[in-house]
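A.B. asks: These are the structures, in structure tokens.
Each value in this text was obtained by applying a stated rule to the coordinates, not by laboratory testing. If you're wondering where the values come from, they're calculated on a predicted model, not measured in any experiment. Cβ atoms are built from the backbone, for glycine too; each structure is taken alone.
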Structure 1
Amino acid sequence: MGKEVEMIRKHPLYVAYYEKLKQAEHGRKFCCHQMEHLLAVARIAYILNLERNLGIRKEVIYAAALLHDIGKYEQYTDGVPHEEASARIAEQIFAELPGEAFSGEEKRQMIRAIRGHRREREGMEPLEELLYVSDKRSRNCFACESEAACNWSPEKKNCSIVL
């Protein structure tokens, strides 16, 4: 179990973008987008998946979480919205994975979730909503030393522990 997620984590394109992002965020005082955040999103999403009895495969949730911010480097350097860059990178990685890793429908759902993870809206698909909610809940703004200087709006900040 989980070999699909490891294939993504070890994919040369993922490794290259992850390293660029890591370098770009070195010394950053605000939220970063490294493995700690990505796995927190995955774990929260998986718990919500179980609580809501959605039946989404664990590998799909973890893969989407690992990929949802991988394009953040392009946002920093070129102003490309990271959800679009991340979806494009994910599509490239999925195209090179073995066919049995994820079904076509799972890939479509993950791409949509990655593209939609930044904004809540009507008609979100289950994985898309899980990624959106988990991404926000993963941020511990209530315990962050940089919270007062953060430019996130108060509505976006996670200022309490949500059960």
Structure 2
Amino acid sequence: MTNGNGTPPEDAPPPQLNVLAQYTKDLSFENPNAPASLGQQQQQPSINIQINVAANAIAENDFEVVLSVEGKAENSGTVLFSFELAYAGIFKIQNVAQENLHPMVMIECPRLLFPFAREIIATAVRDGGFPPLMLDPVDFVGLYRQNMARQAEQQQVGKPS
């Protein structure tokens, strides 16, 4: 609720975002060509990363948010390693306007999860015999906008003319 000029009323409680739990839902690391893949490489491997965010309400103000990160390193068509991580958190969100709830769940929650997922991936890659893979920071606002545009486009395609 706003007071007409976009600002919340002065007596409104402040928005709250609390992390109730964080956990690894799924983790897979594969080193399919070991020990050959562990030797000196002639060139830098190409590394492809996919990041997705999913969320579902589990109570009135509680949401499970899952940050999924998949990656693969290849060199000359040979897979050096691949990984999949589903890292999740339970978040309690209160006193947030309904129109701001979806962006908060899909942007702020994964932003809080990302550093932990990044560390898990770096450790798994290192434990697999490679230098730790330090993922670059993710623009979750851009990812959110991209996903919203894709959904809008799919809705337009699905409408009859």
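A.B. asks: Matching task: 10.2 is the computed value of mean count of other Cβ atoms within 10 Å over residues 36-43. Pick the structure from 1, 2. Mind showing how you got there, number by number?
C.D. replies: Working: 1: 18.2; 2: 10.2.
Attributed to the structure labelled 2.
A.B. asks: Another question, then. Out of 1, 2, which structure matches 169 when volume of the Cα convex hull per residue in Å³ is calculated?
C.D. replies: So the calculation was done on 2.
A.B. asks: Right, next: From which structure (1, 2) was helix-only ellipticity at 222 nm (-39500 (n - 2.57) for each DSSP H run of 4 or more, over all residues; to 500) calculated, if the value obtained is -18000?
C.D. replies: Checking each candidate, the match is 1.
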